[in-house]
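Got some structures for you, see below.
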Structure I
Amino acid sequence: MMLAVPSASAAQKIYNNSGAVIGRIDADGTVYDVRSVRLGQFKSDGTIVNNSSWIVGKIERDGTVLGENGMKLGKIRKDGVVMDQRGFYLGKVAQDGTVSDMSSFVIGKAKDVPTAYTAILFFFKMLDIRPK
């Protein structure tokens, strides 16, 4: 499971299913919405913090996703498949960053963003990037 922060020196854009930019993730793992409001950050140890620096979750090395209370929320497999805590299929993050839901409909894209980060943003919503 890739836990390192994105290696690009510039911010990587995150798109919705229509191709509109809905946010970005900086090289240090900081996530911003479309209005450049800081939502939180992915730390190199897998911890996810919100804008107030509160821990809202964690991605374990094996891809297990934990909530703020340490309870298992799901799993991100190495092939990009995302499962909920019961093992039900939620969707997939393809190698090119395309995100598909459980019905195989494209719901967004995050090229050059680690698969685990993309899965958190689109499926677990610990850092809610959706436009308000």
Structure II
Amino acid sequence: MGAAGSVSRFGAVLEGEGGSPRVECQLKRHLSPAAVGRVIRALPLSGNAHRLAGAPGAIYIEAPVGAGAGRHRTRFAAGEIAFLAAGGGRICFFAEGCDAGAAMSPIGAITAGAGTILDARPGQALRFYAAGL
């Protein structure tokens, strides 16, 4: 079972060094089963915050999990989480809606703290881990 107590939904947290940003998330297997499964098995992930080019309201961390693109799209709404397979793998967190300019697989949603994404500084150490740990 997932950290959220469900097989199809899995609770996770993105947290920055010093406690901000702190973003509570829910990964959803039905959105992209292969990508979500590989991300969950790779947790915890650590990396530096990067701004997504052309999307000032989005950050990503590198996630070398080896998952291919599932059902992909380029437009994302505020509060969505997506996986970008290109470039070795990246998990993107959207505080604002945008056209990402690259095909990504939606993998979940932000459930709390979406606004704190904008507090992340480029290069800041981030950790993405299962909720409850």
Structures I, II compared on relative contact order in percent (Cα under 8 Å, 6 or more apart): the greatest is II
From the coordinates of one of I, II, Rg and Dmax of the Cα atoms in Å, for residues 23-62 alone came out at 11.9, 30; that one is structure II
Could you tell me which structure in I, II was used to calculate mean count of other Cβ atoms within 10 Å over residues 31-38 as 20.9? II
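We did not get these values from a lab; they are worked out from the coordinates using the rules stated. Given the structure is predicted, the values throughout are model-derived calculations rather than measurements. Cβ atoms are built from the backbone, for glycine too; each structure is taken alone.
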